[in-house]
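Q: Have a look at these structures, which come just after this line.
Please treat every number below as a calculation from the coordinates, not as lab data. Everything quoted here is computed from the prediction, not taken from an experiment. Cβ atoms are built from the backbone, for glycine too; each structure is taken alone.
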Structure I
Amino acid sequence: MSDKDSKETTDRKPSTMDEITGVGTSWGRAMLVPVLALFTALVCGALIIAVSDLDLLSLWKSDPGLAASGTWSKISGAYAAMFRGAFGDLQGWSETLTLAAPLILAGLSVAVGFKAGLFNIGAEGQMVIGGLTAVIIGFSFDLPAIIHVPLSILGGFVGGFIWGAIPGLLRAKTGAHEVITTIMLNFVALNLLTYLLKSSAIQQPGRDDARSKLIQESARLPRLLSFMDDPRLRVHLGILIALVAAGVVYWMLFKTTLGFEIRAVGANPDASRYAGMNVLWLYVAAMGIAGGLAGLAGVNPTLGLQYRATPGFSAAIGFDAIALALLGRSHPLGVVFAGILFGALRSGGQEMQAATGISIDLVLVVGALIVIFIAAPALIRSIYRVKTDDVSVSITKGIA
């Protein structure tokens, strides 16, 4: 590579995806936009709560003081109930962590793809295949729990790995864009799940609907607070799997040769190829690892909560994973915090609905607003007058 080419590469401006994922910036600067996006989304959510109460709106003409007091009371009560439902007691923490576990794993799946310069929209399908594989192993064998649980978890990872490696291989060998192939494989996985759940080998005996056999008790993820004998405390081994997976992904990305090469390919595949890296194999490896992580996300609801596979057991978490990876700036630690945040929104939303009567759909609105504002970093910087350094992005922007 000539000096001129090198200078042009190192002096190029960050792309839109670089700005969204925080590539090439410091940790503090990378997290500034997500924090401000969250704050802005909560403010917009407060405005929606205010205008959704027609009785309070009518008071603004006759008694603005009472209307303002009532509006503030409704907004503060709603967010207080949400926080209380997510973190107010042990049950809230348990539910938040239970919901956060598959979100973290699915978010890590998309984040690994981002690091390799790939857009993995197939986490939903990979999650379905991984969860189904874990269930099949869970009801097919009668083994001691110390063997059965790890074997079922490994099966979920392998199932997702294979499903994720397929679009990686297609990208490497044929140039087929992973966005298209992963979207199509989502539909294949979802329909394959429905078909297999009605097959005699998998369907629960005596049932006409699509529902798998129950897994053996020896394959179920143990609940972490079972000693308290409270069925409401559902948090299970899945949250520890998610945290360990985040640690392993961090170590793999930033402490190993494989991780260095994945980030190098994500930064500049042409330069990586020139440096002697096997770009084709790295695409397959990155998508396979991403698929395996999504497969582990599918293990959480099947082995930890439902103990079977049913249509929709993934609960569209694979699509939420894109927002999680963006919110966490594609960093494992950031994804963990983003997963806990989304888990808290879902857990707290239930309490908010019960305490104030506000629809839980508002939580979905807040989540959507977070994604919108994160996807428009220039808008957030403009609103809050955040200054940006006029610095060039290095050719190793994905490696730093």
Structure II
Amino acid sequence: MIKLSSLDKVNKLKIFNDPIYGFITIPNSLIFDLIAHKYFQRLRRISQMGMSYLVYPGAHHTRFHHAMGCMHLMQKAINVLRFKGVEISEEEENGLLIAILLHDIGHGPFSHAMEHSIVTGVSHEAISLLFMERLNIEFNGSLTLAIQIFKGEYHRNFMCQLISGQLDMDRTDYLKRDSFYTGVAEGNINAERLIAMLNVVEDELVVEEKGIYSVEKFLVARRLMYWQVYLHKTSVAAEQLLMRVLKRAKELTDRGFDLKASRALDYFLKNEINNSNFSTETLDVFAQLDDYDIVSAMKEWQHHEDFVLKNLCDMIINRDLLKVKLKNKKRKIEGVKVHKDKLMKRYNISAEEADYFVFTGQITNQAYELKSQNINILHKSGKIQDIVKASDQLNLKALSKPVTKYYMCYPKPESIS
């Protein structure tokens, strides 16, 4: 074994230069070791916004960027709350930083595609927890408190709200970050102002009255980012195509076709993975799976003999996507049938195969959930009110109502070969 001299030892108090916040510091060696771990480094190869880069060319940032940004904001939130007299021990600080750093570690390729295609009923949150439990063993129980906070089981509720709530560090980072990388200025919230206005009353996270307009901007930005970016009709269609690629690949594998794929992707194609059998072995394989496995597979599969798989992959690789129509009312079955019949007749394919190219769905946007963990405003008098009641912005009440739109996707005649 080679021993490092004191001069050769790794400096674990590193600084990252982030395009959003400037310099981000790693507070201690435990956090450094977690960031350096292969499970966390995998997030460099998982895109933050799935297929959105096909609409916004700059949206190539990763879950790694996002996790680091969340940790940075959590450091700021802890400092603000301590300054205001909220007691947070060093152990609790570490727990909060680790919980937010690892909150997305369970995301699969392109963030959400796998959850709805080749695994059944396994959420990225559940996989994040499995990773954290594995790391807790490896790091001799150092993540125990972080896991409690992540699961929402810690007795100090405001800490759980900082990790998962309607004004948490996750949302605060991804709105600002995704706005920056897409160029959609409407999402650019004032994260520093929001954090500076945080306080705790009776173990609940509140925002001081001076920050009310920043919260209003945050909720409006969230609504606009969902319509303009996350639920952009072309992004939705591209993500649906990707899910259908994986679904078709699994279907063909089940029928006995041997598809070219990486070892990790091949494992998920050949095994029925669900919540009950997501084993230690499965987690090890999942840890090797990232965006590159899917892209390289699609580059191979676009030359496959199967009509469906070949064309679906070709559409994504060459960005020749489906046509998308968006309406406020549900689609009539007759309209879908017309497009399906045309496709079946033109290419002599079955109704089942046509379903991969012609389909309907719905998207829902709700910027604020009144019945969930509320965003409460602390008035100077000491009175605490929900943001909707405290605000003179009438639109906020409207933002708490879900708005649903309905889409139909079908291929352009020249898109299929």
Structure III
Amino acid sequence: MPQRSKIVNDPVHGFVSIPGETQFRLIEHAWFQRLRRIKQLGLTFLVYPAALHARFQHSLGAMHLMNRTLNHLISKGHNISPQEREDALNAILLHDIGHGPFSHTLENTIVTGLDHEQIGRAIISRLNEEMGGVLQGAIAILEGRYPRKFLCQLVSGQMDMDRMDYLKRDSFYTGVAEGYINVDRLLAMLDIAEDELVIEAKGVFTIEHFLAARRMMYWQVYLHKTVLSAEFMLSNALLRARELVQSGKTLEASVSLRYFLENERLSEQFTVYGDGLRHFTNLDDVDIFAALKQWQYENDVVLSTLSSGIMNRKLFRIILQDEPFEQQQLDKLMKDIQHYFGIGEEEAGWLLITGKTSNQLYNPSHSPIRVLHKNGSLTNLQQVSQTIGLAGKMDIETRYFICFPKELTFKG
């Protein structure tokens, strides 16, 4: 029998090797293959047309970086056992397995009471049963209780493999050069001290650039105002569809999407063998787009307006500012929406979206980045910041927004 190919050609990292049989079996599983049908950046392609990459590629890329990092740390004299390597590779490979289509939008709308990490734990527990318990170590890493802390930090921390891959990959596919990071240099500067992941002192410039690039990617890509507009429209479309379905209206939707539109107390049904898990692992971008494609022709003004807007890129206008909007401004917009669409105040509320969005360059209180000096001493990054003045850039940046149909005017 011919040997199965275990190399993938990736445009971001080049040739990516699948390290072992367990990783190969996980990748071959239908639940992992589903990640091919879930875009990494959701509706961002409406702004950056090439941002069509999937969570599947990202997961393979993060595994590749983990493999490289472990080899690098071993070359520095650190003892990492074959089992610890295996656990770390499995953990990073599965770190996104709980994401659904348009993950955070879905979590805040129709998959309520659960986040992708909770869903991921249920999925991995089921996979662990199917594979004879080989994922116990990976589960411990993902839950942050593995005996070796630095392995947990490589999966979820300020300098984890998840962030390193998605920043490099998202910068590549969006074409946003400001988000470029030197992954090779970053990996070379990583080390272990007191069982924690640290950065060598000579790598301070590199990690500062990494943090600055992440901040730029948030404002230019992840929190881009047009992307926010599309995501909020999708959120309200799903919520409106759920309200209509639960009031007795029949809407076209796949079996699995209909399950989430009809049911609310999902946490009770997300057991390892429950209906919630079964339907979630059958849900992907195709279900959402197919539904929107049909809902744009519904006679409900709210649902059809939101759905057709997303399908045909007729996105709402969004205005961001540093201070909250005045109530009289919102009241006028609400009346204008009612008049323009010929609908009541309750329905108009679906077409006027308000809120705030935040970003933070670096939060030293959450898993602070520690710098290892030649004499073996450790300091926190902000104490030795050299280029971008971290001490003055650690506050949370908050912007307030309003989002409404472009047919209407707004006077600030």
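Q: Could you figure out which one of I, II, III the value 46, 32, 20 for Cα extents along the principal axes in Å, for residues 47-150 alone was computed from?
A: II
Q: Looking at mean count of other Cβ atoms within 10 Å over residues 71-78, point out which structure of I, II, III has the largest value.
A: Structure II gives the largest value of mean count of other Cβ atoms within 10 Å over residues 71-78 among I, II, III.
Q: Ranked by mean count of other Cβ atoms within 10 Å over residues 327-334, which of I, II, III sits at the highest value?
A: I
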